[in-house]
Every structure is written in C-alpha cells, then in structure tokens.
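Listed below are the structures to be examined.
Values in this text are rule-based calculations from the coordinates and carry no lab data. None of these values were measured; they are calculated from a predicted model. Cβ atoms are built from the backbone, for glycine too; each structure is taken alone.
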Structure I
Amino acid sequence: MLMNNYFERLNFDSGKKFNVSKKIDMNFSHTMHWHPFIEILVSLYDNNEVTINFTKHVLKTNDLVIIYPGDLHSINHIAENAFILVQFPLDLLMIMSEISANFSMFSQYHYIKYDPSNIDADRMIFLIKELAELYYSDTPFNEVRIYSLLLEFFAMLGEYCVNTKKEEFSDDPNTEYKSTKLITEACLYMSQNCTNPLTLDDISHHIGVSKSYFSYLFKKYTNMTFIEFLTTERIKRSEFLLLDPKAQIIDIAFDSGFLSISSFNRAFKKIKGISPSEFRKTMTKNAF
C-alpha cells in the first residue's frame, strides 16, 4: 500500500506545466517514493541506478526511464547533473484519446535501453534533450513548443511499445513464431479495447483460433487467464481515471469496462490491496 511518508510533492515554477532539471531532489534520491506526476529521466552517465516497483535498472549513458503516477521508485548512486529530468501532470497526456486508450500499455514499459543503431531510440533521446534546452531559452511560446515535443516523444514511445509488444515472445528460440504472434496480437487488442464488453469468443474470433486453443496458448505465454488479463487491464485504466477528483467512482467503474460497482470494487481491492476510494485519497491528497 502506498504511504504518505513516501509521497513527493512537485512544485512547478512560475505557473508552468513542466519541470525540467538536471538536479535530483536528494531527499528522495535513495528512498523509495512516489508522486502523481509523470517523470522522464535520461541518464547522462553510466552506472546510474533506478529502481521502479522493486525492479532495479543499472543505466548506461542515454538510457531512458519513464516513471508513471503511483510507481514506487528510487534513484541511487547519482552524481551532480547525472540526469535530464522532465516532470509534468498526467492530464497533459490523458486529454489525447489515443494515449488515454493505450495508457495501460505505455505503463508496462519503464526502461528503454539506448541503442545507437535504432533511429527511433536516438530520436526520443534527442527530443528530451531539445526539450531541456528549450525550457531555459527565451523563445516565444516555448511552453507550447515543449508540449509539442512532449507529444511527439509519446507518439514515438507508443510505436516503440507496440513494436516491442509484438516482438516480446519471438526472442525465445523455443517458441513458435506463429503462436507468439497470435498471443501478442490478442494482448494488444485486449489492452486497446479493455473498456468494451469483450468475451473469450470475441478474442478467439479476432485472431482466428478456437476458444480452447486460445485459452491454452494465452495461459502458456502470459501465465494468466483471459479474465485475469482483461481485469488487470481494466484496473490499470481505472487508476488514471481515479486521479480526477470530480469523477464519480460508479462512472469510472463503467468507463473501465466493469458491469457493476461491486465487481469493480472487488477486483480493484484484489489487485491493488486497497479500495478505489482509498487509492484515490492516497494518490490525490496533497498532490497539487
């Protein structure tokens, strides 16, 4: 359960919607903490360490890290000016329907290893560095320009996530490419359509196999049942909707694909360990 002791308040300078810096708050540098904002980090040196939800990443120069609202994380073994750091409110992205609909997929990818031969990875790094330079310039409408670069970054990140998802299983030499491609396609379809009343028939028909064969493959490659995966995707969707204090929980339940408030509450508590209202209270208290 997230605790207020680990909460990091973020203050935006001069009413701006973005924070850009090379300095890490040393009060949180070696402590697991969380915040209700998105944070992008570009490592400027080798051997920086970032731990996100208890998974540690040892970074090389130009490796990218994206920390999403509510992620428990810490930054260790840092030197002065070790990162480019960009922070901004989630709602800047969630107003874009394509990002909102696919955010559960985005949030599965926290770490992007820099590959100099990958043009897309190189471009994402360039965008963040260009954004940092723009932040401290006197260019007219520089906040608008920063927003434009940020949206371009997430458009490229979205393509990266989709392509990575498609290739996720095919790296295993013992896995049949056709089967893994089918399951990857199914996972993508379910992530993008989790708010709809999907059934096992719908997904098996979409990828062109029988229900029994799909169930077998899905369990084999995801270690989850169809219902478990779908429910998890819906809960991920609801987490971001709960950050809006004006949204009614019953509306969030239906907008996330649940058929009743009771089934939503049960599923949320089973997966997150707390109720939706407790989650909202923890995530929004003192956030602004």
Structure II
Amino acid sequence: MGLDLHKLGHLVAVAEEGSFTRAAARLHLSQQALSTSIRALEREVGVDLLERTTTGVAVLPAGEALISDARVLDGVARSALKRARRIGRGESEVLRIGHTPAVTGDEVTALLREAHAEHPDLATDVNQRYPAELEKQLLAGELDLGLCRAMAPAHGLNRATLVHQRLQVAVAAEHRLADRDVVELSELADEQIVVWGHPGRSGYTDLLIESCRKAGFEPRTHRNAIQGTPPVTAVLGTEHVAFVTAAPGPAANGKVRVIELTPPIEVPLQALWSAHITSDARHTFLETFT
C-alpha cells in the first residue's frame, strides 16, 4: 500500500492549524474537500488519526506518529526532486548550512576553513536559524546541515559531535570579576547567569545548568532578551555573567572581558542532518570531522 503525499500534507496542515477551517484556507481547498481527504486517509491507514471536537481538532497518537513520518517523507520527496533536477542540469551542489545562535559565526568559519582545506571545491551557503526553524528546515530538505549545541535530534534527524570547545566566562568590562585571569565555577554561585533558552526546553541551557549543579550550586539564570546576538554581547549593560566559547581576553571592542573558567568544561558543537536525504556535499563536510 502506498500513501498519498498530498493527503499526508493535508493531515499535517490540519494538525498545525488545529482546525479544518483554517487548514482548508491555508491549502486553498474547500472544507468539505479537506474533510473527505482526511477521511480517505484514515480508511487507508485503518485507524482514526484525528478527534473532531466542538472546539477544534485533537491529534490522536496514531496521527502524531504518522505526522512525524509525513514530515520526513515530504522532505525526502522534495529533496529527491531537487537533486534529480540539479544533476540533470549539470549544476554543482551547494551545501546549505544553518546554525543556532549558540554557535557563533567565528566558530562556523573555523569549521568551514578546516573543511575547505581538505575539500577546496566545497561550496557552502550559511545562515543563522533558531532551533525550531532549524529543525523544520532540515526535515523539509531546505537545509542540508544544522550546527547546534545539545539539541536533541527530532524524529528523522541524525546527530554527530564535530568538535568539543572549552567554556569560558564573559562579563562586562565594569564587572567586579573583569580584572581576573581565572574564575572558578563555584565562584559563580551568587551570580546571575545569562542563558539563551528556557530551562527544560533547551538542551544547551540544561547542559550549562547541570555543570553548575556538579560544582555544588543551583544557578540563578536569566534568559537573554536579545536573541540571535553573539554570546559575548549578552552581558553588555548588565551585572550578569555568561558562559561562552570565545578565547580569554577583551571582546566586543573592549566592552566585555572573557575570563578563563576552571575546572575546564568542554561543550559539544554538533551537526544535525536528515537521516534519509542524500547530499554528497554534506558527506564531504562531515567526513572532515567524523
């Protein structure tokens, strides 16, 4: 039995919109046509996928499972079509890379420089993406590779660690610790620590919090209100401290001081990619590090 990708797309739209009316408008279909499509899909699968209620639509467990696979299948189908067209037209492949704000542009550049040293013909296009957007575009085949820290791979994605980097501490130039060469992690027990994701919802934030707990204290965290900026800038205009992977010394035109953190703590810089989408350029990049 084959599944109709159009019907799967209809199911995804209804689940995302939480309403047949809104999903029908998004898909430019009549509500009756959309309902008929979903009913036909449920007959093909043999189980109910959605629960219709007076207030909207709830996705049943079988529907959730099928939607997870549908996103993967849709991305594979789109990527297969683009790949065939590119090869048929004799066009070279460009590796499309996204990176979360936790991975700095300098760190991406260092990785690319290393990859290009071994593979000079590797063409790349790099853009920053927030974690949810990164995950969505990887599954949809709109990105070939995602660079992140401690993001759990979604269904259909693979993950590998490329390098480990040492954590340091960033403070504003006026901070009481700014004249120090070395700071012990336990000394940060009374400091407000800037993080980029909500605890419990960000793998990287949870990793940083766990490092503090191992040092014997429960950290006081503050989520950075200005997302997407370089990590060292998160402490500007504040008394907060931030964990960064930048080298010790002045940063942000002397407005920030990065201090060596002891004992040494290393954090992973990782790659995410679709487990079912073919990319020779991605394979070339990954073999440099794995």
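Things worth noting here:
- For 59, 45, 36 (Cα extents along the principal axes in Å, calculated) the corresponding structure among I, II: I
- Of the structures I, II, the one that 2.1 was derived from, the read-out being distance in nm of label points 7 Å out along Cα→Cβ at positions 33 and 73: II
- Among candidates I, II, the computation of FRET efficiency 1/(1 + (r/R0)^6) of positions 225 and 257 (r between Cβ atoms, R0 = 25 Å, to 0.05) that gave 0.95 used structure I.
- Structure with the greatest value (metric relative contact order in percent (Cα under 8 Å, 6 or more apart), set I, II): II
- Structure responsible for 20.1, with mean count of other Cβ atoms within 10 Å over residues 81-88 calculated and labels I, II on offer: I
- Read-out Rg and Dmax of the Cα atoms in Å, for residues 17-144 alone, computed value 14.5, 42, structure in I, II: I
- helix-only ellipticity at 222 nm (-39500 (n - 2.57) for each DSSP H run of 4 or more, over all residues; to 500) from the coordinates reads -11500; which among I, II: II
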